[in-house]
Structure 1
Amino acid sequence: MKDKKIAVIGAGPAGMTAAYELTKAGFDVTLYEASDKVGGLSKTIDLWNQKVDLGPHRFFSNDTKVNKLWLEVVGKDYRMVDRLTRIYYKKKFYYYPLKPFDALFKLGIGRAFLCVMSYFKEKIKPTKQDGSFEAWVTARFGSRLYSIFFKTYSEKLWGIPCTELDEDFAAQRIKKLSLFEAVKNALFSSKKNKHKTLVDQFAYPIGGTGMVYDKMKTFIEKNGGKVLCSTPVKKVDTGENGATSIELMSGEIIPFDHIISSMPITHLVRNLPNVPADVISAATDLKFRNTILVYLKVEGVDVFPDNWLYVHANDLQMGRITNFCNWVPEINQDEKSTIVVLEYWSYNEDAIWNNTDEELIALGKKELRATGLIKDLEISEGHIIKIPKCYPVYGKGYKEPLQKVETYLSTINNLSVIGRYGSFKYNNQDHSILMGLLAADNIINDQTHNLWEINTDYETYQETSTITASGLSVEE
């Protein structure tokens, strides 16, 4: 079995994890990455003598397999970070998760009363469910809280009305969270009632999130595997027995016994040979959303306390702000400046996607100042990164074409499809790491894990644990 040649396409968390595990088991592994660095959306880059991520990429999992792997790779090179995130709305900053008295004070008694009344109205006469994000969230929180704390941000992120966004996004991201649970968490906080997305503390590598995948790369290369960056794959070829080879953009064709793909599912399907027309059509219906990152160097330290903020203001185009000074001190490398990144989301056809770097930096400076976060501090430099196909868009009814594509790809032997891009799942790091682990286990131990099921139910762990400052804490 270990004589098998394995190709892994894409060096994000899923692809790197699969390649790492297969190399550890003694397989002949070659990983192909289109960009010049591993880590995918979780890479860390050097900028202005500091280290920064592509936005706020924290790691948190309750899955013991995932946590053990993360600690195996990172070792002691991490710190626990106390999370502080807030929502910017109508020129005020609200703690997130919401703190009842903070929200009450900032909303005002009248607006807060209307929020509570709209919540109880849903308990008496719930909004009719039509499969949309708007209906799902309104039924859980009431129309007032939905419009304040969900609608604007979600429509910025996805670029479609919340009536056209599938409820599946809400079910994955805010399942089991309602106004009642939020208040209970705030007043009687404990691990047992803390929602997974609202943890107060998380583990973070001292070299940035991408350090995890840089360490995996080092291990793979030291143990006979190959990690080929700046080497994009054009397509996967198939024959009677399934996937047989890959073709690089250079035209070179290389045979493999098994191929693990985390390239965008739309690209994979479009370039496979002999794909039925209805499957091609279904893949065409799947859309991705782009991200524009505007990095700004602010001349000052201790500028504002948040790790990141959500921008719910209609008059600002940005959706999220990250302050890298508030993660771990090692990534700032004693610099006396603060790097913040503003996130903008778009489709290819949107005007902002085609703006020049100068235009985007000017927009970022103007919008950051408008929040009041940096007062009159100087913004000395700017840097732009554009990332196509960041977010799989959960448009209403997206599961039907995705199911058609999944069913077809499942018939191709010796092909595993994983990752946020590869499986069209809005994965966190832990979901993608789990996909990589199980894809490797299918090959190493001849298992039959259904990789498509990962991140369909948000909390399906056989054994739960958390990472603490002293290591792994397994919960009874």
Structure 2
Amino acid sequence: MRIRSDETICAVSTPPGKGGIAVIRVSGAKALEGAKKIAPALTKKKIESHKAYFCEILDSKNSKIDEAVLTYFQEGKSFTGEEVVEISCHGSTYITQKILDLLIEGGCSLADRGEFTFRAFMNNRLDLVQAESVLSLIDSQNELSAKLALRQLDGHISKQFLKLESDLTWCLAHIEASIDFSSEGLDIIDNQVLIDKTAQIQAEIKKLMESYQSGRLLKDGVKVVLVGEPNVGKSSLLNLFLQNDKAIVTEIAGTTRDVIEGATIHQGVKYVISDTAGLRDTTDQVERIGVDRSKQEALKADLLCLVLDINQKDWKKSFEIYNELKGSKSLFLINKSDTAAGLTSAEITKKLQSYLPDIKPESVILTSALDTQARTRVLECMSSAIGSLDYLEEAVISSARQFENAKYAYEMIEVSLNELQKNSGAEFVAMYLKEALLSLQKILGQVYDDQIMDRVFKEFCLGK
């Protein structure tokens, strides 16, 4: 991310394409000056912050381009912390591009991806965790992920990291003091107090690290992968779950050759469901590539669903597949149950346990693509298998960057504790605690470099 705070930047903040209204954002020391060049009527008005003004947009020849509403935010009272003008014009791609051209002719520069949020960060309007939450909020596709992003934007997780930083600084200050005054024979603080305090910090970091899995699922969705032999009905079930004919369904074994993915929402949680090629030995080169991709997809699953045909007499091959791919959480979907009336879930479970004794009855679901109630029933079981994701009253990590830095801080504190318990020199303890402190500061963006900035802001869209 380039640092060019002396430039005034502009970009369309609304999605590209035709719409009733488009919003163009201008930020920088000359935002109002630039707006006055394209909307001369503003020069005759007393401009006040947080007020909107109806104006005609004119080009350099005083030809009318559009009628627009311009909203002014003075420096220190805007999202970026700079002087900002937002131009609400008609949502024509021609008009928005023409207005951008006029602003650039007047001295503005086209904004980079995420540059408005970057400026908000550089102007201390928000920290790096909050900056990441802006993108998470933009990308949110369900209720819980939006609520999580809003809580992070409000600074809930930042407060937790600031507290940890403060506590770690307290420990370091006392250790450094013990080094400075060691020659005078003064005991600054008891060693056990430092051990207890450091252990408490480590426990709090561990709790935050443990929240990452739930935070990731809330943010990105639960990845569900359907696997099984050919023609057991995986594609039909995918279409049922998505309520859309996403996958081609035929009676020909091996119809699905590649991973087909779709998403659905259930109880505020996003489920990303993948249909995969039927797993079998094959001489068909294309199908074999599909089988390999299916196995790779299954290894990424948060929840693996083994689909079995209720009419198959032998499920040995299916369980060989499952044992090769199984993860920590699995469901067994006994498909085409409408064709085998009379079989109970208990009987099916007993048969399954002959292949895998530790299968639990609650993980076995009788289903059929023709049963309209099956969708809700299976999604309910998926929800139970994943467990509660209602962590919105707690501090939750949802970013891999945050998790990686928290993990490193945890490891450095672990080494520090070992040194403290061995009564090692204070210099060694301080060295490791400083590494832990630096890692926490990287989470908040108190310490950063180009690599960190690129990682955070490269996913942003133009205009934000």
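What follows is calculated from the coordinates using simple rules that are stated; it is not laboratory data. Computed from a prediction, not measured in an experiment: that's the story for all the values here. Cβ atoms are built from the backbone, for glycine too; each structure is taken alone.
Tell me which of 1, 2 gives 29.4 when you compute mean count of other Cβ atoms within 10 Å over residues 15-22. List each step's numbers first, then the result.
Numbers: 1: 29.4; 2: 12.1.
It traces back to 1.
Once mean count of other Cβ atoms within 10 Å over residues 111-118 is computed for every structure in 1, 2, the highest value turns out to be that of 2.
Work out the source of -14500 here, i.e. which of 1, 2 gives that when helix-only ellipticity at 222 nm (-39500 (n - 2.57) for each DSSP H run of 4 or more, over all residues; to 500) is computed.
Details: 1: -9500; 2: -14500.
Computed on structure 2.
Highest-scoring entry among 1, 2, by relative contact order in percent (Cα under 8 Å, 6 or more apart), is 1. Computing Kirkwood radius over Cα pairs in Å across structures 1, 2 gives 26.5 for structure 2.
Output the label of whichever structure in 1, 2 has the greatest value of percent of Cα pairs over 35 Å apart, for residues 151-422 alone.
Working: 1: 32; 2: 37.
Between 1, 2, the highest calculated value is found for 2.
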